[in-house]
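Quick heads-up: structures coming right below.
Just so it is clear, none of the values below were taken in a lab; they were calculated from the coordinates. In this text the structure is predicted, and so the values were computed from the model without any measurement. Cβ atoms are built from the backbone, for glycine too; each structure is taken alone.
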Structure P
């Protein structure tokens, strides 16, 4: 009996969160009403307040989901840096991020709410700072990847790792915004490959010692 009640409570909580996503996307966080969230979820206002203290509390859940996703991306980058050349590792992580957005509607909706429906930063509460800190940690790991690429002579000599990482952050945040907020029809994987290839040092050509031609290194 206790287990059944917990399952029912969990299902109700999930319905409330899904309803809040729809209402936030339709009206923005500030104009969203608890009454409409309750109607969409098929529950009473009392049921909402049993699980959440208010709209900000529900929004915090969405921010926590996004932060958990970013932490997974960060861990994935750490693993790929151990397995692959740094630029290839960055490309794999960017592609995984895009694939996650394409395959997980909840992440995509949560991102759209944060990007377009939070009229005031305080709507997100303290979790907003944690979310930004996680993004900054991921950025620092990207810087590390470009530093490693410099040491391995795979990053173009004229590129500064810190600036290359900022450029990549701007690129992926722009691509994510396109995917989240518009009917994106481009090939994201090809765009990512092009972005990385523009930063890759080309092999240099040297004379073959046996004079049979040129070789690359």
Structure Q
């Protein structure tokens, strides 16, 4: 069991377990509450809405990660949009419980520090990968990590920005993966055709 979840269950916190389906919205830019969420299962996409009206896909978070901690710490005023990628679940902790129970708990503060450091390292690694590796190996790893029961359900405009490439180059690379029988396109949906070939291709590039 996750260490923070153990701490929450063993405390007086009145937490709430929330189940979400694919593309369900956990937080939007109009949310007024500052709650803390612990990802129990699944993957979440984090989007940032810019003042010029454009949207950026900035991060994927997984089991064990925290959502909303920057708002509680007072270092983030603008809410991010958080969507579930496939079926998922989170543990919701109200701001009042954070203030009265968790804020001064040394075990929680250690978990929070490790979580923030891990996120920072993950983002740094993401940016250095974009500089050092071609798109194809990065896309292969991304598909392996984020597919939903074999389906690659992405907005490819946002994904191209996240992977630091052009939309045209991304679509060309997806076509390469189709030609190599790694993925297939059924109607308008991309899905993994061969998990074995996907694994071999990833091992070949060793990102």
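Of the structures labelled P, Q, which one yields 20.5 when mean count of other Cβ atoms within 10 Å over residues 19-26 is computed from its coordinates? Matching structure: P.
Name the one structure among P, Q that Kirkwood radius over Cα pairs in Å of 18.6 was derived from. The correct label is Q. Of structures P, Q, which gives -23500 when helix-only ellipticity at 222 nm (-39500 (n - 2.57) for each DSSP H run of 4 or more, over all residues; to 500) is computed from the coordinates? Checking each candidate, the match is P. Here volume of the Cα convex hull per residue in Å³, for residues 83-170 alone was calculated and came to 128; which of the structures P, Q was it taken from? Only one of P, Q returns 128 for volume of the Cα convex hull per residue in Å³, for residues 83-170 alone, namely Q.
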